[in-house]
Each structure stands twice: as structure tokens, then as C-alpha cells.
Structure I
Amino acid sequence: MTTATGAHAQANPLIQRGRAWVFGDDVPNDAGVMTIEATRRSIYDPAELAKHCMRAIDPDFPERARPGDFIVAGRNFGRGQLHVQGPLSIGALGLGLVTESMSRSFFRLCVSVGVKMLPFCASVREGIGSGDEIEVDFSAGRVRNLSTGREFAFEPLPDFILEILLAGGERPWLAKQAQP
């Protein structure tokens, strides 16, 4: 993960800086975030899924996106079927996620696999364009567009969800809880 520069940012893994990749409303999980072919073939290997992330919408996306970058999307992101391949592909690329809203099932899958996100950021696309450099403080709910100087404040996720995301998802978090 790429973090913001400076001592504070290095001490806080919930601050991430990267390029924005802006997508529209109603991006489906299957045939949107993940190609339908990868879902139908029941691929679960994150490295393989990374090659298919957002390819159904932007065929070159997996090659151009870099760890630390962000998917910035509109309303109802990840709608449709409850398949884990989409969130796994986002996590495998090391991307953060900022959306105006997302489906409940997609939100749960993202928490399960540890995708850092701000899922309910009304009108965030109005101030961010594809290619803009942004910094997201997931714990504070703050998005700064470093290319334009605009800053947005949103409701952050509860601490217990941030703890799961920091652990890398449900399984690592549960394993930590089981340790004496």
C-alpha cells in the first residue's frame, strides 16, 4: 500500500495517497468490477483476479492502476450478485475504494476481504476527476484532491470495521482475536 508522505501518514496506515480512477453509477459486481468469465470459471486466486479488475468497463485498467490508487465511483457500486471475486480483485491490486454508495452485499464482501473504503460519500465525483492525485484518510472520513486543493468530509466507518480492514479482512482479524 502506498501511504502519504510525512511522519504522521507513515504512522497511520489508514491514510493512503494515489491516483483516482473515476467510474459512474450502477457498476455491477459481475460484468463490471469483475469480468463475468472470471466469476463463471470460479477463480479465487487474488493474483489472477487482479488481471480482470474493472476490465469489463476499462480493458486496460489492471495494467494502468497501481497499488495505492483509488476507484472513485458513483451510486450503487457493486450491485448484483454476491460474488467475492470483485472485492478480491480490488484488494489484490492494492486499491482503495471511495463511492457515493454501494450495495450492502458488496460492502460486506469488501469488509470480509479487507478492502479499505469510504462507501457513502455523496457527490464525491463532483470534485474528483480521473487521474487526479487524492489522499484519503479512512479513519477521519476525509478525501483531499491534491490536484485541485478541494477537500471533502464524509462519515467514516465505525472503528470496529476499520480494525477488520487494518487486519486484512475477517479471517486475519478472527485469527488475531483467537490469540491469547
Structure II
Amino acid sequence: MALAPQLLPNYTYLEYSKWEGDWELIEGIPFAMTPAPSIRHQRISMQLSFAFRDALDDLETCDCEVIGPIDLKVSDHTVVQPDISILCESAQDQYVEFPPSLVVEILSPSRREHDIITKRQLYEKFGIKYYLIADPNENKISALELHNAKYVEMESALRFTLDESCAIEPDFSKIF
């Protein structure tokens, strides 16, 4: 007897796109993105964005770009908003529906487990090559790389091969 799943909401991207406020949608279930990120969260986001942008600017043949929060449409029932994404393909819509080369989540108290567990599994399954988790409490960045469809922690120098023409080693010394 499967009554419980029938009681859960099951929204689609079309419905999600009409909502006010900041939300994510995972397997049809809405998750509120409140409260707004803290000042420290925003500073870390900006510093990381600058570090990635500076590393990309040093390359002449790279067409990758750093973008802030945008809807990442994994499926019609799953839409998330990474804090930072690096796209190496052109995106023209209100959302991105292909795996970015790299995504960053900055942990906040209200969404810590969500980012560490749920989004890790989601990004892994979607095929995002690099997943970085910035932890403001520990002043630490954990970098995960996709190997054989599973994330493994990167232990050496943080060099990211985003596509064939684009490998970067961002300077993270000013993040925290």
C-alpha cells in the first residue's frame, strides 16, 4: 500500500518558474531558500568568483565563464541553484539544462546537510565533473572530482580541467 508518496507534492519546472521567492525543486518537492545568505557567505562567493575569473582570464583559448546563482534544470522535476557555476557551453535560456563543468556550494547553517548530502548525490548523478564545498565555519574548501560516476576528494593541488582547452589553478588564498 503506497499512500505516502501520493501525499507528497510533485511539482514541475513550469510550476516552479511561476513561484515568488527563492526555491529549489528536488524530485518534485519544493525547498525554500530562506533566509537569504549571510554577508560572510556573499563575500566568500564573490572571492571565489574572482579567483575563478582571474584564472580563466589567464587563458587565451578558454571559452568557459563563471556565473552566479542560476536555475540548473536537472530534470522537469529537479531544479537547483548552485552558488557558483562554471559553464563551458553556451547557455541562452532562463536556466541551464546541461552539467556545468564545476559547481560551488557555500555552506550555511540552515542548508548544510542539504548541500553536503542531497546536492552531492544530485550533482554526481547529473555528471558535474567538479563539486566544491566551501565551509565558512572551518575556513575550508573541499574539492570533489567525478571518477567512474562517483565523487572522490581531491587531495593534491587544486587543478581543474574544465574542458579540452581549459585547465585552471585558481588562487584560493584570499577566500576566507
Revision key, fill the gap. Matching 20.8 (mean count of other Cβ atoms within 10 Å over residues 33-40, computed) against labels I, II points to structure I
Practice item. For the read-out P(r) over Cα pairs in 10 Å bins from 0, in percent, for residues 17-88 alone, a value of 21, 55, 23, 0 was computed from one structure; give its label from I, II. Key: I
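Work out which structure the value -7500 belongs to, where helix-only ellipticity at 222 nm (-39500 (n - 2.57) for each DSSP H run of 4 or more, over all residues; to 500) was derived from one of I, II.
The value was obtained from structure I.
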Review point. Rg/Rh (Cα atoms, Kirkwood Rh) computed as 0.95: which structure among I, II?
Key: I
**Study point:** Read-out mean count of other Cβ atoms within 10 Å over residues 65-72, computed value 17.2, structure in I, II
**Key:** II
Point to revise | When relative contact order in percent (Cα under 8 Å, 6 or more apart) is computed for each of I, II, the largest belongs to | key: I
Study note, to complete from the structure: Taking distance in nm of label points 7 Å out along Cα→Cβ at positions 81 and 105 for each of I, II, the highest value is that of structure II
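Quick note: the coordinates plus some simple rules give every number you see, no bench work behind them. This structure is a prediction, so every number in the text was calculated from the model and none was measured. Cβ atoms are built from the backbone, for glycine too; each structure is taken alone.
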